[in-house]
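Some structures to go through are shown next.
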Structure I
Amino acid sequence: METVSVKDKVDIASTFLLASPPGELNDVFNDIRTIINDDEALQKGIVSTLEQYNTEQHTTVTPPGLDYPVIISKHNQTQDGRFLDPRSNQTFSYHHMHLTAEDLQPADTEESALEPLRKALDEQAQAYVKDHFPEGVLTVVVENDQVALTLVDNKYNPNNFWNGRWLASWVYHTQSGELKGHTHVHVHYYEDGNVQLKASKDTEASLSKEDVSVPTERERDVLIPFS
């Protein structure tokens, strides 16, 4: 029987990590760590996988010097691999293995002409999240001629054998007036079995700058089927 190489094992392990249920990434990592039995190869081989998982799943972190969490996503990732906190206009480095942030420093880019729009959306969206998502975290960032809103709300209840995550991203293209949204729900129930619910919905609309607001009605359209 042909022996599976360590590299092949790490590649397989990466697929398991990307499929980790909400709040269970460390559990999956510890399981595959035992199977592979080569920490150096494993840690080197899954760096890009962990980065993909953290940005896709809107992992949150509170950088030293800030008193609020920031979402880790592709929307606020800078060209040098750091992440931007748009509210303070500072960037920080993020360790995808340890899930920690450090080296908070002023962003080296000039303030965008879209900053007033970003700030207005951020203020409105923070109020919306506070009312509708008990553990919700929101980050609103400018990307070139776009304004991106990312949201995540996690509920971990391992004592009762379930965990869940609601995440969403909304991108408004200021030049075309196009609004694109993606919402994803993932719930894992594992008492006396292993049941997972995954559901996603994409939304598109056209808006003028004067009509831009937090997409509460569209979020509600996604919420109703799960209520």
Structure II
Amino acid sequence: MYALGNEFGRRTTVDEVFDRLHADIVTLKLEPGTRMSEVEVAGQFNISRQPVREAFIRLSNMRLLEIRPQKATLVRKISQSHILNSRFIRTAVEVEVVRRACASKTQLDIVSFDGNLARQKQSVANMNVDEFHDLDYAFHHLICRAGDAEFAFDTIAGNKAHVDRLCMIQLSSQSALNEVREDHAEIYDLLKKRDEAGTIKLIRHHLSRLDQTLNAARDSHSDYFED
């Protein structure tokens, strides 16, 4: 899973625990409603409870865990209202990132973009859903770098985590993954042309796919939702 914890500094035990649990929640290896224990997680990592507690707090701040004093900590169920609010924030941020990328005089990192898209195509062909989601994170991170706005990626990633749980439910067919990959390829082509209006229009369309995904996920896994 794409590493989110303290990417640019020295990685700590808390980062390692956070990244593992974040990945397991996002990929539904830890399903909504699952009970979590500091003691059990500490035992799995062979560490003390303190780093686990700190990782739990970070995940709680992202609304991925529900910490209940004197009761079991739970993997939060999916909130439709929070998903839609998160999409609103992410769209606003990513549109501004795209504006900066299109206005930038710095050449795009062609090697990284081309490599990412080639690997996306291969992961779709192999139906490697976990790898595809990692590459999806990395692609949007590259856009932030192109706009000299890496600081914005934390906001995008934080909001994206909730959407990713929906995607793990619904975007598991080759055709669905390929739609996302084709969006990415077209976004990249428009960025290379510095077509601000076209890129923004496509980013909005790309993120609007959430509506159909959300409705289908609610129909198939209503027990995963809290509202």
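The numbers here are math on the coordinates, done by the rules we state, and not lab data. As the structure is a computational prediction, the values presented were derived from the model and not from experiment. Cβ atoms are built from the backbone, for glycine too; each structure is taken alone.
Data for the structure
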read-out	value
Which entry (I, II) yields the derived value 22, 16, 10 for semi-axes √(5λ) of the Cα gyration tensor in Å, for residues 118-197 alone	II
Structure responsible for 15.4, with mean count of other Cβ atoms within 10 Å over residues 14-21 calculated and labels I, II on offer	I
Distance in nm of label points 7 Å out along Cα→Cβ at positions 142 and 166 from the coordinates reads 2.5; which among I, II	II
Identity of the structure behind 14.9 (criterion: mean count of other Cβ atoms within 10 Å over residues 46-53, calculated), options I, II	II
helix-only ellipticity at 222 nm (-39500 (n - 2.57) for each DSSP H run of 4 or more, over all residues; to 500) from the coordinates reads -22500; which among I, II	II
Of the structures I, II, the one that 13 was derived from, the read-out being relative contact order in percent (Cα under 8 Å, 6 or more apart)	I
FRET efficiency 1/(1 + (r/R0)^6) of positions 30 and 70 (r between Cβ atoms, R0 = 30 Å, to 0.05) from the coordinates reads 0.90; which among I, II	II
